[in-house]
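Peer 1: Presented below are the structures under discussion, each in the form of structure tokens.
What follows is calculated from the coordinates using simple rules that are stated; it is not laboratory data. Values in this document were obtained by computation on a predicted structure and should not be read as measured data. Cβ atoms are built from the backbone, for glycine too; each structure is taken alone.
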Structure P
Amino acid sequence: MKILVTGATGKLGTKVVESLLKTLPANQLAVSVRNPEKAEGLRARGVDVRQGDFDHPETLDTAFAGIDRLLIISADGDNDTRTRQHANAVQAAERAGVKFIAYTSIVNATESKNLFAPTHVATEAAILKTGIPYSFLRNNWYLENEIGSIQGVMSGAPWVTSAGNGKVGWSLQQDYAEAAAAVLLGSGHENTVYEFSGKPLTQEELVSELQTVLGKEISVQQVSDEKYAEIMKGLGLPDFVIPIVLGIQESIRNDSLDVVSDDLEKVLGRSATPIKEALAQLVDHVSKMN
């Protein structure tokens, strides 16, 4: 059996690869990356490093050749670009005769008002159309997405949000990565849809846990979208990013990330990392960055 992970040098992809290599012999693992030189460390460990670019489908034909089980990690970018890139990857998988596709989607994708949902709905549909056995790994929000806010409060700033009382099922990328590895290595995951989510919390509830970790009071400022955009601009975010961060706040506010599910624990075979412990890990990470 040969497994391939796309986007293997990205933040999530790196963690998936490391999780796989704990039990999978390196010669049974391949990775598809745009820049193979970034994966030289993996090549040195015996991993089959292949060049594959979602914008150039012909490279994917070579990258996916001889692969049994494929993990497509969703790309970065705007919805239209990602939808096109993912379609290229799915079609290449079909041409290559891949026997199983796992795909990192977003929680509640088909019912969601989430900013990013349209890409995932389109990609899930494209995979279904191939008839290849699949597993949709619908990940909730990565706790790592809050590192900027955590850095801010550690420097004395308030926690600023326009998400209101919307809840998010935050979990660490490591949890999502280990779950993806378990699906790729395990049996019985054909034609499954997993809603991977931690326990949903409001911004205030998350900050309350962070206060305990830091041992200091943190003020939460609930602001309007307009004020949030102004603050983000003041922090130096580029203009094209502002609608995205606003869309994220709106997606939280409209409860599209408020998903209660024990799928993550079932697939992991353990509890997801408790939020306090997860925040402590990120605080430690931020302290080392500074």
Structure Q
Amino acid sequence: MRQTADMTDDPLWPRARNWFTTDQLPGSDITLLGVPASRTSLSPTHAHLTPHAIREALARYSTYSWTHDADLRDLTAVDAGDVHEPDGPEGERRVVDRVAQLGAATSLLIALGGDNSITYSVARGMWGEAISSAGLVTLDAHHDLRDGASNGSPVRRLIEAGLPGRNVVQIGIADFSNSREYAARARELGITVITRDELRRRSPQDVMATALSVATQGGGPVHVDLDVDVCDRAEVPGCPASAPGGISADELRQFAYYAARSPKVRSIDITEIDASADSPDSRTVRLGALLVLESALGRLTRQA
């Protein structure tokens, strides 16, 4: 064994960061794509720093799951790098085009934000002309139905682009993080809402099964948005809009796993982490890395 920086290299303990290849592999199981958007965020953020930070954090984890006796090295995984300047109309077009290209050659695309605005462009790129039959599941404290184009509007924009509101499920919607007006908008659009309060009485596995039954009713591909500010602020200090009382990091990890187990889920995004605002122990960024690994584990253990 040899020492590099503050970590020991051990050939019998493969690091998750080294599992990814930068070679383009047609038919890959997992493709990682950085989408460092931050300019339209409603809260000041340096979320554009986060894709790189999550990649670095992957070096702290292995590829093996004891619980499932499964090793992610049994999957092929590609790191496709970052989309250059993904903000604004031209940037979003670059994201759409890149996701469409990669989505045709991979089983599951994992997009690293960046703020929550990327949910719009990543989902559009994956769905293409199938948007009218597609489904969306969000893990988020907020409805993201605001007017305009920002990290507070991707769900509204997707619905206006053709996504049926009845195929949208929002998990973790929190008290005092939304308004009566936007709650009414969610109801009018036919969105299924599973509140933070309801999550106290149900398991992540049960909730995700319900969500996917709704999101897949159109028969098309499903995108899952993991907005990390759905978690308790003590666990995700790097999320500007997180609040005390959100779900636990462990619960969000379970949601990522159970979502990726569905063959209908073609893409997942991990958003709203500002690496520059994280705690000294990098707990928020490290959670982002674990969400990548949980999603990949779901893909590995998914049933046809």
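Peer 1: Of structures P, Q, which gives 60, 39, 39 when Cα extents along the principal axes in Å is computed from the coordinates?
Peer 2: Q
Peer 1: State the single structure among P, Q that was used to calculate P(r) over Cα pairs in 5 Å bins from 0, in percent, for residues 50-145 alone, giving 2, 14, 25, 26, 18, 10, 4, 0.
Peer 2: P
Peer 1: Of the structures labelled P, Q, which one yields 3.4 when distance in nm of label points 7 Å out along Cα→Cβ at positions 58 and 210 is computed from its coordinates? The partial results should precede the final answer.
Peer 2: On the way: P: 4.8; Q: 3.4.
Computing distance in nm of label points 7 Å out along Cα→Cβ at positions 58 and 210 on every structure in P, Q gives 3.4 only for Q.
Peer 1: Turning to a different aspect of this structure: So helix-only ellipticity at 222 nm (-39500 (n - 2.57) for each DSSP H run of 4 or more, over all residues; to 500), computed for just one structure, reads -13500; which one of P, Q is that?
Peer 2: Working: P: -13500; Q: -10000.
Comparing all candidates, it corresponds to P.
Peer 1: Thinking only about FRET efficiency 1/(1 + (r/R0)^6) of positions 34 and 266 (r between Cβ atoms, R0 = 30 Å, to 0.05), which of P, Q has the largest value?
Peer 2: Between P, Q, the highest calculated value is found for Q.
Peer 1: Supply the structure label, taken from P, Q, corresponding to distance in nm of label points 7 Å out along Cα→Cβ at positions 18 and 178 with the calculated value 1.2.
Peer 2: Comparing all candidates, it corresponds to P.
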